[in-house]
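What follows is a set of structures for review.
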Structure I
Amino acid sequence: MAKKFSELRAKMTPEALKRAESMAQTMLAEMPLNELRQARGLSQKMLAELRQVQQPSIAKIEKRTAM
């Protein structure tokens, strides 16, 4: 039977929790904008409204190879 992640995390040592958080932050920093947006369940239009820009601006940013 599968265990809940919260149960597994509760058994982790403070050092392991710190390492896991650090690794998660590193992965998020390296993730492309479109993947971050999709992971949050946002469309380009929704993100544009939140950032108070036009949707084509979001599309242009996502197409950039180096941000």
Structure II
Amino acid sequence: MKVNVDRHACCGAGQCVMLAPDIFDQDDEGIVVLLDDRPGEDQEHALQEAVSMCPTGVIWVDRSA
């Protein structure tokens, strides 16, 4: 499993950071920063919440990677 983000399309809402702070952060402009592109299974629920709550849909998971 590999997490991907499109930083150029991020609106800076910060939902991902609130839901999965071990995986995501924000830079000085509020844009998503991916801290861990291969989180463990213990982060699966938080990751899925972050993906589903992202208002611009810039986070996706490649389960084949």
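The numbers here are math on the coordinates, done by the rules we state, and not lab data. Keep in mind that what you see is a predicted model, and the values were worked out from it rather than measured. Cβ atoms are built from the backbone, for glycine too; each structure is taken alone.
Set I, II, criterion relative contact order in percent (Cα under 8 Å, 6 or more apart): the highest-scoring structure is II.
Upon calculation of helix-only ellipticity at 222 nm (-39500 (n - 2.57) for each DSSP H run of 4 or more, over all residues; to 500) from the atomic coordinates, which of the structures I, II produces -6000?
This figure was derived from II.
When Rg/Rh (Cα atoms, Kirkwood Rh) is computed for each of I, II, the one that comes out at 1.16 is I.
Assign the value 9.0, calculated as mean count of other Cβ atoms within 10 Å over residues 6-13, to the correct structure from I, II.
Considering all the candidates, the number was obtained from I.
If you work out mean count of other Cβ atoms within 10 Å over residues 14-21 for I, II, which one comes out largest?
When mean count of other Cβ atoms within 10 Å over residues 14-21 is computed for each of I, II, structure II gives the biggest number.
For FRET efficiency 1/(1 + (r/R0)^6) of positions 22 and 46 (r between Cβ atoms, R0 = 30 Å, to 0.05), find whichever of I, II sits highest and give me its label. If we compare FRET efficiency 1/(1 + (r/R0)^6) of positions 22 and 46 (r between Cβ atoms, R0 = 30 Å, to 0.05) over I, II, the biggest value is for II.
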